[in-house]
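Asks: Have a look at these structures, which come just after this line.
Laboratory data are not the source of any read-out in this text; all were calculated from the coordinates shown. All values reported here derive from a predicted model rather than from experimental measurement. Cβ atoms are built from the backbone, for glycine too; each structure is taken alone.
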Structure I
Amino acid sequence: MVKIGDKIIGNGNPIFIIAEIGINHNGDIEIAKKLIDVAKDAGCDAVKFQKRNVEKAIPDDQKSIPKETPWGIMPYIDYKKKIEFNKEQYDIINAYCIEKNILWTASPWDTDSVDFLDQYDVPFYKIASALITNTEILELVNSKNKPIIISTGMSTIDEIKTAVNYLNENRRIVLHCNSSYPAKNNELNLRTIETLKKLFPNNPVGYSGHEVGLQTTVAAAALGASVIERHITLDRAMWGTDQSASVEPPELKRLIKDIKIIEEALGDGEIRVYESEKAFLKKLRRK
């Protein structure tokens, strides 16, 4: 079990649901606030952003590549700077999430961003699949003595084992993930959730989904995911690389409702005769 805020993750406790805002705010703090409202209204436990020192996080050979954006064609690094929130904006996010009583964090894409987030005393860190082999970030995040959620997309089993071993066993949560946007149903391989539970029996295991639709995420809950993460958006038709693999507000409400039903229906696995069955037992059992 791992504790995030006042929530206990794993061991049959309610599924911890993260709404991944990521960069779907397109650099607009008002859109970010609306997405926080959507997550809170739907019943999510936390929202998550992405934090970068753009100069460090973007490889040199990608910085000058032309990027077509709603603001015109610009070098890729200028686009990333335009949609990257600064401290003033994260101050607003922090205050707004406190006001709305919802947890927030961000995936740091470089060591500067790990330290940046630390000033807000975020309740947990999230390691993106792209950084699972970045031992410098893994070690730095682990040194912060916070719960750590790590996604395992586009990784081999050896890479996953190596990365997870950098993290404190008492504070780590491992998420199965396919990192395609959007991910194909025949490549989701949801049974990997069960594989990860066997590999890391002392840790909660969850699912970070990038697929279109809700059924497969609900299936992840049925397979025993302790954490569910999905990208959210105000409208999938909005501009942005992650919008098409995101969940719109009505869908998010339906997803969480269905997850709660699945949780209730799974039960504890103990065979028993329920009180509601006894009248039928008396009526139907012949011997």
Structure II
Amino acid sequence: MEPLATGLDPRAYKVHAWFLGEAGPLVAELQRYCASVRIVTWQGGARDLVGACRFWLSLRRKQFAIIHQHFGGRSIRVLARKAGRSRVIVHLHGRVSEHDATLCPIRIQEADAVIAISNAVARQVVGLQPYVVYPGVHIKQALSHPAATRKRAGIVIGTACRLVPIKGVGHLIRAVTLLRSDFPDVRLEIAGSGPERVALEREVTSLGMDNHVKFLGWQADLMSVLARWDVFALPSLEEGFGIAALEAMAAGLPIVATSVGGIPELIEDGRTGWLVPPGNSKVLPGDYAS
């Protein structure tokens, strides 16, 4: 969203960012770039009819030329159609929900176009033919935080993601635990927030890793954090593309990632990183060590 807001000519386009539900860390970040940021209280679907009516009336008042949908289901698009003559574009960031790794066909209705962030995501779409547009990163920003400037003792492995089961952070924690026998000073830093944090913190304590694992919380400036790490790990059980891995690559970090979803479109095993099977903590340490 930030590249869209900063890349468009402000004389020709005005960007509005709407969040459905509650405010999150992205709200403050986008307020620095977007002309208008708004929270619309609607939980989605027909269960919250008051929220649906609120969303529809808000769209009626604005009459946007283009509505770019980043999450949510068909009900958002139906209301957008009924509110005016906006073109509706659906942007697909993954093949599954964060709570269910089961691959199913993605049926898109009530849309004018579909954008997928990888071929892996595009192959799941039924109906409209998606346009595949890979995410990008600001290279100048990445180069301003060169990984080579890191100066401290010990090996620091890092990851950045939402703390939900599908991201596989528990497998990474167990993998780093196995590394301690060969690398006693190894440490893991986890950037991100989410509902799994408490459970992951308990697991860290149960493994006796409190002094070796640090939870950093949400990081608006990931490049500054990447500059402290030696290796970037992406242990996802499913991933539409892996934008955090792309940012780490731009910062000059070696990458170890699971071979799922769109990750093999980003990482060529043995050349631009290392790919391993998902959900296997015992496979990961050897790749870190090498």
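Asks: Quick check: 80, 39, 38 is what I get for Cα extents along the principal axes in Å, calculated from one of I, II. Which structure matches?
Replies: I
Asks: For mean count of other Cβ atoms within 10 Å over residues 167-174, which of I, II scores largest?
Replies: Structure II comes out on top.
Asks: Supply the structure label, taken from I, II, corresponding to distance in nm of label points 7 Å out along Cα→Cβ at positions 55 and 231 with the calculated value 4.3.
Replies: Derived from II, not from the others.
Asks: Let me ask you something else. One of I, II was used to compute mean projected area of the Cα convex hull in nm², for residues 159-198 alone, and the result was 3.4. Which label is that?
Replies: Checking each candidate, the match is I.
Asks: From which structure (I, II) was distance in nm of label points 7 Å out along Cα→Cβ at positions 39 and 223 calculated, if the value obtained is 2.9?
Replies: It must be structure II, since only it matches.
Asks: Suppose relative contact order in percent (Cα under 8 Å, 6 or more apart) works out to 19; of I, II, which structure was it derived from?
Replies: Here the read-out was taken from I.
Asks: If you don't mind, another one. With helix-only ellipticity at 222 nm (-39500 (n - 2.57) for each DSSP H run of 4 or more, over all residues; to 500) coming out at -11000, pick the structure among I, II it was computed from.
Replies: The structure behind it is I.
Asks: When distance in nm of label points 7 Å out along Cα→Cβ at positions 111 and 239 is calculated for each of the structures I, II, which structure yields the highest value?
Replies: Comparing I, II by distance in nm of label points 7 Å out along Cα→Cβ at positions 111 and 239, the maximum is at I.
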